[in-house]
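K.L.:
Okay, got some structures for you below.
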Structure P
Amino acid sequence: MAVIIDEEKKPVNWLMIGVVGVIVLIVFAAGYYLFFKKPELIETVAPKELDRLNSLSQISFDPASVLNSSAFKALRQYTTPPALPTAGRDNPFEPVR
């Protein structure tokens, strides 16, 4: 007489499958709304103070009038410009002394 031994089958954890499914749906929905949905709300979120930037962009600037002004010519330089050091060695393959 033969003895048949079957392995015990583990029950399916439907709760965990459901939780993983909901998380996957949330990630896909967030990705869709983040990357593919048209952003109509961006125009209404911008502050009204940005309208002043439009008037600033219309201002004309003449550098020659600043350079030729008496106030600019009255400025004096009290220091010397800094000297830029050389970076690294002349020959990077030469051994350090």
Structure Q
Amino acid sequence: MPHPNGGVGNIFPTTHTFAQAYAFVGAEGCEFESTTNERIFAKRSMAEDGLTTTIVFFGKTGRREGNVCSACWGFRQACTKTRIGQYVKGLDRAISR
């Protein structure tokens, strides 16, 4: 997972840190609504390097939509160049509820 400089694209403010989001997702995962009104399931995972913790986002059909690590948190695109802003914002909002 190449992320020496974090995500790419525009950044946006988040209320919570990646660590808080990771804790919120928990060992069982969680559901929330993205900013595009899509039901998303998030679960904890690890990057291919075996060291970097990630949160993986799955759509309603169970398809993997993207993932975020602490370096990509708050970016529109992950270090893998996958669009994740709608999921990160949605998860960040869900933590506040």
Structure R
Amino acid sequence: MTIFEKALKAWADDINEWYDLDATVDEVRAAFDAHFNDKVAYDGTSYVAMFFKSRDGTWTEWLDTADREELADQVELLRGNSRLPTYGDLGGTLLNKVRVT
């Protein structure tokens, strides 16, 4: 297993734990490739290099809240579903994504 494949597995486990998506590693890879590969960070550098890689250039297994939510949304979109709802969508005040039950 490559370092990238290990990171993909960790990301899949993370979004599955938070959102109960039962996403496969292949779905997470497709979602990552579709949404993040060409994304540019605020200063014009690669978003992937800035937020998905460690200082030594290896892939991190950790996702921050925004990237976890976006990755989960992208999995749902690739499945033909809508983005995950936020607490605000359900009448609350927070914009964080919620588990679909």
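Taken together, the values in this text are just the output of simple stated rules run on the coordinates, not laboratory data. Because the structure is a prediction, the values reported are computed rather than measured. Cβ atoms are built from the backbone, for glycine too; each structure is taken alone.
K.L.:
When you work out FRET efficiency 1/(1 + (r/R0)^6) of positions 33 and 65 (r between Cβ atoms, R0 = 25 Å, to 0.05) for each of the structures P, Q, R, which one comes out largest? Provide the component values of the computation, followed by the final result.
P.N.:
Values: P: 0.00; Q: 1.00; R: 0.75.
When FRET efficiency 1/(1 + (r/R0)^6) of positions 33 and 65 (r between Cβ atoms, R0 = 25 Å, to 0.05) is calculated for P, Q, R, structure Q comes out on top.
K.L.:
Same structure, new question: Taking distance in nm of label points 7 Å out along Cα→Cβ at positions 9 and 81 from the coordinates of each of P, Q, R, which one would give 2.4?
P.N.:
On the way: P: 8.4; Q: 1.3; R: 2.4.
Structure R accounts for this read-out.
K.L.:
Suppose you compute percent of Cα pairs over 22 Å apart for every structure in P, Q, R: which one lands on 29? Mind showing how you got there, number by number?
P.N.:
On the way: P: 78; Q: 17; R: 29.
The correct label is R.
K.L.:
Tell me which structure, out of P, Q, R, gives -14500 once helix-only ellipticity at 222 nm (-39500 (n - 2.57) for each DSSP H run of 4 or more, over all residues; to 500) is calculated. Mind showing how you got there, number by number?
P.N.:
Working: P: -12500; Q: -6000; R: -14500.
This figure was derived from R.
K.L.:
Let me ask another. Here distance in nm of label points 7 Å out along Cα→Cβ at positions 57 and 89 was calculated and came to 1.0; which of the structures P, Q, R was it taken from? Present the calculation step by step, with values, prior to reporting the outcome.
P.N.:
Numbers: P: 5.3; Q: 1.0; R: 3.9.
It traces back to Q.
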